[in-house]
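Next up, some structures in structure tokens.
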Structure I
Amino acid sequence: MAAIKIVLQKVQRANGTYPIRLRVTKNRKSKFFKTIFYALPEEFDESAEQFTKKYANHVQCNRVLLKFKDRALKVFAELEYKDENFSLLAFEKAFLSTAKPKVITRNFFFFWDQIIEELNEAGRTGDATIHDESFKALKKFNGSTNLEFEQITLTYLSKYEVHLRSRGGTNGGISIRMRSIRIIFNIAIDRGITSKELYPFKKYKISKLKSDSNKIALDYFDVMKIIQWKPTEYPHLIDSHNYFVFSFYTRGMNWTDEMLLEWSQIGRKKIFYTRSKSKGNFSIAILPPVQAILDYYEENSLDTKYVFPILLRDGMTPKQIEHRKKKTRKKYNKDLKEIALHCEIDAKVTSYVARHSFANSLKQMGVATDVISEALGHSDIKVTQGYLKSLENSVLDNAAASLVL
């Protein structure tokens, strides 16, 4: 008995999602093949072998899954025609060898380019953009696209790190570049393109590249300066001020989720949405400042399904949405810099600040870390602890001063 099926493999990740795999079964033995997808149980219909409407860009992603399964069925049929007693190992070799010819060269950049193409086809344009930028950065260091997997060693990565630092790279930025390379290496190993013996990240530890979070969060008093500041004399800052206040009072809703928030997700007393990054489901009480902002955009809204005038029309493609996100976030960060100036705040204020500041403000008020972690939707309390390390030095100084008689 033989069967080929797309399944949600019951191996839960830290963020609550499960990997989507191609399962090939023959003679009661099964082998799983990796795809680029992860989903929550409610986002995948196992009987139909496809994503539900709850999954972002489900139509495009289902097309990718269908192509993946069709390729497997074709390979299976060809092997069965030659020898019906073929093994799963024979299928694995044949299936992996049907990848695009450029992959067979073992060229790292060619394989990376294929993964970027797959991500774009799947509508995961945010991930594709990060990989594209990392691709270009490594190509600049390497001098060309002539790079084999076996050439990426501990020495090579260490030299690349030195190169990035010489151009002003921070731990956080370098970590992103290295993680992109590691992801491609892992996919290549899973697909049989390279071997585990060549894996350089057993020796090169990305964990050493810890970013300094001290400059991310504001203390509660600086946050209140921004919230209480009125942009009436600066109409070009009204939207950005609203976005910051809204984010802070919705447990640090990030820029992507604010951009994609729809009126259909606004209830009478609560906002219901799924966080784009972690896929966690949120139900957030509408506080008075949030209600005031919702009322403002109900009066001044565009004729779209979105709450905020960030996406200017419905029906945009994933690439168009990604382009619009980058463009508007750049303006948002520029506006926040000006708002900080008006509020006499010396710290750098960016689109990430409201979320981290929400966490720190709760901590300053004595809220337990596990409660803050749940409010943020973190699956690991260590992530929350990382947020809370960014308490301003002035707060710690004041705490110490309170001990003086």
Structure II
Amino acid sequence: MKDNQAKYPQLRFKGFTDPWEQRKLGAITDSFSGGTPTAGKAEYYGGEIPFIRSGEISSDSTELFITDAGLNNSSAKMVEIGDILYALYGATSGETSISRINGAINQAILAIRPTKGDDPYMIVQWLKKQKEPIISTYLQGGQGNLSGSIVKDLLITLPKNKDEQAKVGSFFKQLDQTITLHQRKLAKLKELKQGYLQKLFPKNGSKFPQLRFAGFADAWEKRKLGELTKISSAARVHKDEWTSSGVRFFRSSDVVSLFKGQVNTPAFISENLYDKLSEKSGVPSVGDILITGGGSIGIPYVIGPIWPLYFKDADLIWLKSRATFNSFFLFYYLQTPIYRTHLRAISHIGTIAHFTIEQAEETPLKITVLDEQNYIASILTKFDDLIAATQCKLDLLKKLKKGYLQKMFC
């Protein structure tokens, strides 16, 4: 029964009912790997031939170029647009793609060319689906490399009907193109946001930002962070006081995860302990800012959607909100290149970086009137909303593709 099920995918295009056929990949393809021209020979590099390395198999450009002499005097091999490229070594082991350029490959890449009319895009999708089983079988513990002989011996199950192959390959090609479009949109939005972060805040040595909203022309005022608000930390909460539910208890990892749009396993304290801490030392309010003080230092979070909460002392620094400034204006200032450069210069970096309350209080910044702060916070918040929405769509598309890979292949 299992053998029979393995020959029929769960989900198929209408009109196809024949069982799929299992063959060795090497029986339906030719393959070869390349090499690297001798390092240090200037005449071998800087030419017009793109030199594709394993981290560039999905790219339409390369960092290095080689000359005809470099190609002819090494084991480097030429590949063409449409060839299947498969990474054999290093961090990208098991990654695969269709080549987007004509170029030369090194020894870490296996080029694969179908010889029996099989659809290359379908082969690529099968290799992507099988990446984890291949890695766990042949690279146990991350040790060793894949090889051409291993890849040739892989048993691949494909439709005998080439029309069905073409439909499946085309379907995943379109899905991949949609994913790529969202990835590019996400990258562009992040790039635009970084551009606005540089232009909406004054650079070092200036009291005026490069880009301003209509109606604002005055110089920004130079202040210290500690002059704007109270900066402190939390009362000590021991790990054995953490609970499985109750009031959220933030650590630096929670702030970093939220900043990156990721999910972290939450920690909690009891409502009873939270009430005691509230009476003893106060608790954060909506609009207050937490900044990571250890590990990935200087990452901000404006308290809002997740509340009430308490946080780990030493891990996080607590800035009280004030009516005199917009918390999100400060949140975005703490993301600017100027602030990040200052942070690297003053943080205590040994094996772990630290950002202290005293350093936070002495942090210099330039600040404008509240109305302009509100405009700046508003436009950057819109960028973050667009970035989050695009990331969500991208995650859904990747999840959708993963589901289709499971159902449309044997």
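Taking FRET efficiency 1/(1 + (r/R0)^6) of positions 50 and 322 (r between Cβ atoms, R0 = 35 Å, to 0.05) as the criterion, the highest value among I, II goes to I.
Given a value of 8.0 for distance in nm of label points 7 Å out along Cα→Cβ at positions 18 and 218, calculated from one of I, II, which structure does it belong to? Write down the numbers at each step before the final one.
On the way: I: 4.3; II: 8.0.
Computing distance in nm of label points 7 Å out along Cα→Cβ at positions 18 and 218 on every structure in I, II gives 8.0 only for II.
Using helix-only ellipticity at 222 nm (-39500 (n - 2.57) for each DSSP H run of 4 or more, over all residues; to 500) as the calculated read-out, with -12000 as its value, let me know the right label among I, II. Attributed to the structure labelled II.
Given a computed value of 10.0 for mean projected area of the Cα convex hull in nm², for residues 138-209 alone, which structure among I, II does it belong to? Present the calculation step by step, with values, prior to reporting the outcome.
Numbers: I: 4.7; II: 10.0.
This figure was derived from II.
Rank structures I, II by Kirkwood radius over Cα pairs in Å and report only the one at the top, that is, the highest. The structure with the largest value is II. When mean count of other Cβ atoms within 10 Å over residues 26-33 is calculated for each of structures I, II, structure II gives the greatest result.
When Cα Rg over 2.2 N^0.38 Å, for residues 74-257 alone is compared over structures I, II, which one is greatest? Let's see the in-between values first.
Numbers: I: 1.45; II: 1.67.
The structure with the largest value is II.
Only the coordinates and a few stated rules stand behind these numbers; no lab work does. Keep in mind it's a predicted model, so treat the numbers as computed, not measured. Cβ atoms are built from the backbone, for glycine too; each structure is taken alone.
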